[in-house]
1. Comparing I, II, where is Kirkwood radius over Cα pairs in Å highest?
2. If distance in nm of label points 7 Å out along Cα→Cβ at positions 1 and 17 computes to 2.9, which of I, II did it come from?
3. Assuming 48 is relative contact order in percent (Cα under 8 Å, 6 or more apart) as calculated from a single structure, say which of I, II it is.
4. Which of the displayed structures (I, II) returns the greatest value of distance in nm of label points 7 Å out along Cα→Cβ at positions 57 and 73 on calculation?
5. When distance in nm of label points 7 Å out along Cα→Cβ at positions 25 and 81 is calculated, the result is 1.7; to which of the structures I, II does this value belong?
6. Using helix-only ellipticity at 222 nm (-39500 (n - 2.57) for each DSSP H run of 4 or more, over all residues; to 500) as the calculated read-out, with -5500 as its value, let me know the right label among I, II.
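A short reminder: the numbers here are calculations on the coordinates, not readings from a lab. Predicted model, so just to flag it, every value in this text is computed and none were measured. Cβ atoms are built from the backbone, for glycine too; each structure is taken alone.
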Structure I
Amino acid sequence: MKRAYELTFIVRLDNTDDNLLNETIEQVRGWVEADQLGQVTKIDRWGRRKLAYEIDNQREGFYVLMESQIEPNSLVELERNLNLSPYILRYLVVRTEE
């Protein structure tokens, strides 16, 4: 049974262009929708923002919010991929009320 989740992540901005930014967002979307275990319902690009504190020598990042329906047992693999991605500084997955 799929549940509603919000996935917020920050894409690193050093030497990134629009193509790499879009590829990173589509890659995360692919991870969510892998094997039909999830479905992205909305992507909200918050844009370039200053970070509260420096992360990996980065002072700014590109914030993205994805609303999605995900099988709970596929969250482990999603979080593993987010941790291993060199383009994502931080992420947060929160279950929302339906």
Structure II
Amino acid sequence: MTAHDIIRRPIVTENSMAQMQEKKYTFEVDKRANKIQIKQAIEELFNGVKVESVNTMNVLGKYKRMGANMGKRADWKKAIVTLKEDSKTIEFFDGMA
């Protein structure tokens, strides 16, 4: 898997924006990726960034219904990446805060 396959998209919510002051960034990642692969992908995609830790969690998809039909959203994996104190920030998020 390449770095672009591992990191799917950033998660932009009120909670994730508040965590940016603590140098914590939230991403949706590939379900098969482990913490080491996520760390390497972040450091490869965003130059000058040093990752201190990676916390991952599996998010279960919600059950939805439309009339009598029942369906389920896909399960996905979320990663919260904490950067080191001497690391620079991720430029992608700079304009959003």
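1. II
2. Computing distance in nm of label points 7 Å out along Cα→Cβ at positions 1 and 17 on every structure in I, II gives 2.9 only for II.
3. I
4. Largest calculated value belongs to I.
5. Among I, II, the structure yielding 1.7 for distance in nm of label points 7 Å out along Cα→Cβ at positions 25 and 81 is I.
6. Considering all the candidates, the number was obtained from II.
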